[in-house]
Each structure stands twice: as structure tokens, then as C-alpha cells.
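Pasting the structures here.
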Structure I
Amino acid sequence: MKVNKVINYILLLFLFLSIFFVRESLWIDEATSANVVRNFSLIDIVNVYSRGDFHPPLYYLTLKLWSLVFGTTEIGIRSLSILFSLGTIVSVYLIGVKLKDKNLGLVSALFLATGPLFVYYASEARMYSMVTFLVTLLIYFFIKLIDKPKTIDWFWFSVILSCVFLTEYLGLFVLPAFFLYAYQLKKKKKWWSVFLKSHIVLLFVFAGWFSIFQEQLGRGLGVKVMNSNWWNVLGVVSLKNVALFPVKLMIGRIGFDNKFLYGAIIVTIGILFAFLIRIALAREKKAFILVYWLVVPVLVAVLISFKISILTYFRFIYVLPAMYLLIGWGLISLKEKYFLPVLVTLLLFNFSSIAIYLKNEKFHREDWRGLTEFVSGESVGKEYKLIFVHDSQMEAVKYYTPEMPVEGPGGIESNLKIIWLMRYVSDIYDKEDLVLNSIVSLGYVKTTEYSFNKLPVWKFEKIEEQKMEENQK
């Protein structure tokens, strides 16, 4: 079997697995992406929207152009992320070939294509797939520059580095890994000189973007003062947040109610992963670039999170390829009689994690599609509003049902037949239930509670109208 055919089969396997994830409802951040490209021009994305956001604009700009061809349906906007994920798998294969041989490339690409966390975020309509692809490609060119520096490779390294910055600021946390590896290899002054010059484009891009970046940073830091609860959700330094990194990288977005079983699975697979990585490092010094790629961004994130709340594992999906390359390297270094059993074990673990996720809806994304369809259907012909506890978090409703009357606490009225109260993030924005009490004070009574996968919504009706309906019956 030719190598190119094997890669094609791996890509097809990944596409097959992605089908099960792309059918889910958009969650609120994905809906934000869709609304941005629906409502803003390319220029306004840069000059208007970015000033109120916390991310650079390149992903949104790319998605805007993509949507002009493929639309803003769920599949339309998610397909761009799938394309970047395909590129990441191919890039991992190329890195494996460059570092060792085709076997490493194929095995690592196979692990990544079936990795539970990678498959989950591979189709998400956010910037994570794009930055993962760019960082992986950046690593590929860096490895080429370590071996045989060429002008064209320096050019691409410089351009991709700038694109990483414009896609996701946190992607630049991989930069120290390059310095550490080059220092370890004791590269000559001439190489260092060209390497540092390759950052000039990035410096110019940063200088041009600095004023907006400063606004975003100020707005981000302001969250700590305005809403400390939300600041904690964003990712403060804690033992739990640090521990979630290795756990989620290995098993994806699943968990177990039985804590003993959960711990046993994590420890078992963790030991196997650590054993394979240790073998890889013992055999090849080249593997250290992968260790730096895997570990350094997380360490930088931990340090920065003492000041800025960013320590959430899904923001660092771009380290996943490094983990699977290391595991693949350890696997192909085993004796031949152990290779197939370990390979099958790891693949079964990946497939089992994906199957557990798909079987249990509690692990799935928020069902905003189901919620908006239900509320619309239940409210036909009636005066109603969907009320949120804060003047935000409404992006998904506006995406699925733009015509739905949806407002924050200021939109509560006494002449409505029905008020639907979204309890979503009420523990963050309305711990004292002020919005709930305001609705009750106007004579509304809660009649029913509904839940759409982590989206609790309560239905309120006027007491007088309830009595009239009962008398009529």
C-alpha cells in the first residue's frame, strides 16, 4: 500500500468521525462566530468588532470569506475548521517523516485523527482548529530550518508566525520552545541572527495592531473588576485547571460519575502515555522539540494566569499534535511483537472515548437549536419574551431565531402572557435571583422547567390567566 493512500484513508476516517460532531447544535461561542460574519463587513470586523472582542481578527476574516461561498449554516461555518484540521493531520505526517520516517508520520497522524479531544474541536466554528494548523505548520518549517536552513523556509516561518499571532494570541506561547530547542542544539551565531530577523514581520504586525490589542487587553482585565465570577470561569490558576490539561488531552470531553473508575482509567492511560514518551526521548534527541511544544505553552499559560485568567485547556488544543507525535515515536520504537497490541489498545481507547461522548448527551454541546425551536413552538400566537439574566449570552438565540423577542433584565414587562426565563449563567450574573424576583413581583408564576442540555429555561405565566383557563375547563 502506498503511503499517500494510507494518508487518504486516515483523512477519510477523520471525516467520518467528524460527521457525528458537526450535527450538534452550535454552542454560544460558535454562534458568535456566525453572527460576526453575518453582520459585519471585512473592514468592520477589524475596526469595529475586534475592539469589543478578546481575539485577533484573522479567523473571523477567513470565515467571512469562506461564508461567502459556503454560507453560515451550521455545516457551512464548521467546514472551515474541518479543512484546517485536515491540514493539521497532514502536517503531523510531514513532521513525523521529517523527524524520523514515514512510519512515525503515519502512526502519529492516525492517533491525531482519532484523538477524542482533537475530533471534538476539529469541527468547532472557532479559531482553535486554525491556530492548531498554523502552529503545527510553524513547527514543521522550524524543524526544516534546524536541519538545512533555506531562504524560502525562513520566509514561510516568518509569515506563519505572524498569522499565528493574528489568529490567537495564545498561540505565541509556543515561541519559547523554539529558543529552548535551538539553545539545546547549540546553534551558531549566524543561525541565531537569521532566526531573530525572522521575527521582524511579527513585530511590524504587532506594532500595527497594538492600539486595538491594548483596548482588548484593558477590556479583558476589566472583567476581573466588573464580574469576578466570570473571571474565575475564564481560567484562573488552580490545581483543578492544571490537572485538566493532561486529563482532557488524553480522554477528551468525557467523564465518569464513578470517581474510582475515572481515576483508574486516567492513571492507566497516563502511565502508558508516559512510558511511550519516555522511550521516545531515550532514543532520539530530536524528540525534545516535541516535548517543548507540548509543555512550554502550558507552563507559560500557568505563569500568565496568575495575572490574566486564561488557563483553560481548550485554548491550547495546538499542543495535541506534539503529544501524539511523541506517543507515535515511542510506539514505533517498541519491539515488533509489542507494536500491534499497543497500537490496537491506543486506538480502542480513542474510539471508546469518542463512543462514550456520542452515547451520553450530557457531554454534548448546549442545545440552543432545540431550545429556540421549542420556545417558538410553545409561544405561537402569544405575547411573550425570552429573558436573560444579563444583557449578553444571546448570540445563539439570535443566530437560530433572529425574530425571537429576546432581552436582558430590562425587557421584563407586566403585559406579557408568557415570560421564558433563561437560567443560563445565572450563577455567575444573578446569584441573588434578582431577575427571578422581579418577574415574580409582577404577578407571574413559574409553571414549568425545561432543560436543553445545560440550558435551563423556566416558563412563567400570569396567575390571573391561569385561573381563567382553569375555570374555562
Structure II
Amino acid sequence: MKSLNILLVNPSQKFVYGFPIPQPYPPLGLMSIAAVIEKSGHTVRLLDIDTEDYDDKDIIGLVKELKPVMVGISATTPTFDSALSVAGLIKRYFQTKIIIGGIHPTIAPEESISHSEVDAIVIGEGEITITEIINAFENNDGNFSGIKGVWYKRNGEIIRNPNRELIKDLNGLPYPARHLLKKPGRYRPADAIQPPVTSIITSRGCPFNCTFCCTKNIFGRQVRLMTADRIIEEILYCVGKFGIQEFHIADDCFTVSKKRTLEFCGKIKALNKNLRFIFMNGLRADLVDREILLALKSIGVRDVGYGVESGNAEILKHIKKGITMDKIKETFKLSREIGFATWAFFIIGLPGETRSTVGDTLRFAKELNPDFAKFLILKPYPGSEVYYELDKNGYILDRNYAHYGVYTAPVHRLKDLTAEEIQQLQNRAYRSYYLRPKVIFRHIMRIRSLSQLGHNLKAAVFVFRKMFQ
């Protein structure tokens, strides 16, 4: 078997958040793909454009040096244009195959494959698919015929291979190739307390139906779980190899299995190590109880966040959230009693939103009284149910995906609200929630260390931006 050179690229996402900030997390999906390629005996160069400060000249120089048989580029919806830019740059000078994978090609395959600079796309989970792609290059034919999960071009014609089945056993996947990161110290989540930090994912899939989310389109409705032992093995590897003590868990619903959650916490506690855990995507308010929260508290979880979305019962029903406001209140009360700092995440601009319903959301936020409240503006990602609902009514105003970042301006309107009004309501929500003496005093009293002071200052800068942008 000959060793092939593969280049994997994480495109720039400097403005995904609406303003340039340091990249918070390394590209976990690409690192998983890289680990599989390495396991197959090939050489991988993982390029993270932002953290390595690469410009066009640097990229061209790297491709010229490596002579990769293929360049794989990961793309979310907000970074899709950046991915195309990299693909076009490389195609201008080289004949190497360009393959784009990730969330956006999965939810918008027809559009993704249509661009001339793209030779193929990978739909869905890529770990098994990439091994078959590599096999095609090893055979010197580069023929993707019959490779599930791949759409490709042959003599100008788009060939649509069948979708690939989801990976049943996540335990068999190698650890993400964190050793390929050139500048790991440059990743810094805003809420990191004890760097170095890494993200980790322990499950895939979500059984719920939220209309604004695409997770089920990508990872399916059935949740596939790594075992507690497999998770701990990866954690101990990261501790021993990289000195990491803080882990940010990227699961969509980590606590969906109470049995696994309690087993994991029990085994982590038995290690007697000074570890810290954060749930970067939050938890579902109906998937925790006193026993689970006490277990999380016992292993160093200090903050818990929950997706509330709206303070209006009709909107919650319309977006198929599947959680009542009473349950949300109960969970926040319990979380405070146990001693957690609490986060609440709201979405402004959901279908059916009016000034009145935003008022309901703000009142509910004040009733829940979380330590931190985030009022996000809906981004209708292609593939989500809400996208098709808004598109059908002609409410999507901007289809430039670079504007679909987490904190960017609205790209849609509603029957009763213009895009400008949605933006104004978000700004007003931040001002109304945070510019209260008791909230300001509470955050001052929370400061117990220099790291916490730094965290609070970062949060204050973010909130100030959202109040007056």
C-alpha cells in the first residue's frame, strides 16, 4: 500500500459570530476524519486557516509542497462561502480533487455540488465514506462509483450515489486527531476557566423535533451513545497526552440516557482528578432531574444552560419544542437550588413572533432569572423545517450564507415584524434584562478569581455589543 498525502481544511470563520473573534473550538469533525485517514496508513495535513493565519499565498504554497491527491474541506452553512473560496483558489492552480463535506453539503447537496470548483461532496457522517474514497485513490482510478454518501461529477454529469447508513457503534471510532493541530493554544472558548481546553462529543443523533434545528437531518433521530468507559478513555488520553483538564461536551442531548450519565459521573468522580466539564450546547430541561444534576455537580460542572427558546406557549408548540413552560421553570429552580450558575438561551424571530410574544419571552426570562441570558436571532438554516416555512411565505430576505452566523443580523422577516424590528427587539431584550441593578450587583458578587473576572469582562463586552449594535 502506498502512502497518500491528504489535505483537510477548516475554512475561515472569522465572521461567523457577526464580528471577528478568536476561534473558540478546533474542528472536531475534521479531526475525526483525519484520525480515520491516519489509521489507514496515510499522511494528513490539517489546516485551520484562522488559527494558523494562512492567506491565499500560504495555501497555494502548502498545496504545492504537499501535492495532495485530494483536498477535503469542511463547511457549515455560514462558512460555505469561505469553503468555496478555498476550493476555487486551489482549482486555479492545481488539478487535485476538491471534496466538501460537513453540515451544509448534507442539508443542501444539490446546491453544494453545483459549483464548478467542487468535484464531490460527502453527505452525512464521513468516517467510513472517507476510507472508501481513499481506497479509490489507492487504486489509481479515483472512481467514486458505488461509494455511498458521495455525490460526484463525471464528464460534467452529477452522479448521486445512495446515502450511507449511520455509524452504529461510535465506540470503534479513533480519538479525534488533536495532535494535528498546529496552534492548539489559540482555541479559547469565552467561558473557559482552566485552559488548555478541548471539545469532545460522546453521542450523535437527537430524538426531538425542534423546527429550527438540522441535527436530525444529519445524525438521525436515534441517539447513538459512546459507553461511559469509552468516553473516559478518551478523556484520560487527553489528560496524559496534552495536559487537558477542561472538557467542553458538544452533544445535543448528553443526558438522554440517565443510566449512562450516572455511570459516567460515578467513574469520573472515582478518578479523583481536578477536571472540569461544560456542556457547550446546553442541556434539555426535560432530560435532567435532581439525581442527574447532583451527579454533574459532583464532577465539577459549575454551569448549566437550557434552550428555552420562547416565553410564549403557542410559539413553543409551533416550533415543536416539546417542553412546557412549567417544566422549564421547575428545572431552573432545581438547578439554582443545587448551586449551579444558570444560562438560558432564547430565540427571537421565530415564526408567529410579534412584539407581544417577544415581551412574553422577556418577562419569562426575568421570571426564570438565569445568571446569563442569551437572546439569539433565528437563523433559518436550509434543511430545517423553519427554513421551508419561511421560504414558502417569502420571508427570507438574504440568502448570502456568510450572513447566517450565530450573532449576525436577521436574514428574514415575519408577517408582523420587519428584519429591522427583529434586530431592535433583540437589542431591547439585552438592555432590559441586563441593565437592572440587581443583575449588575449579582455579577459583581460572583467574581471570586482573576479568571472569573476575565470571563465576566468578556461576557460584558458581548452583551454591550448586543445592546447597542
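Every number in this text was worked out from the coordinates using simple rules, so none of it is lab data. If you're wondering where the values come from, they're calculated on a predicted model, not measured in any experiment. Cβ atoms are built from the backbone, for glycine too; each structure is taken alone.
Things worth noting here:
- Set I, II, criterion FRET efficiency 1/(1 + (r/R0)^6) of positions 327 and 367 (r between Cβ atoms, R0 = 35 Å, to 0.05): the highest-scoring structure is II.
- Origin of the value -12500, where helix-only ellipticity at 222 nm (-39500 (n - 2.57) for each DSSP H run of 4 or more, over all residues; to 500) was derived from one of I, II: II
- Comparison of I, II by FRET efficiency 1/(1 + (r/R0)^6) of positions 151 and 191 (r between Cβ atoms, R0 = 25 Å, to 0.05) - largest value held by: I
- Structure from which 18 was derived, relative contact order in percent (Cα under 8 Å, 6 or more apart), options I, II: I
- Given -0.49, -0.95, -1.14, -1.34 for log10 I(q)/I(0) by the Debye sum over Cα atoms at q = 0.08, 0.11, 0.12, 0.13 Å⁻¹, calculated: source structure among I, II: II
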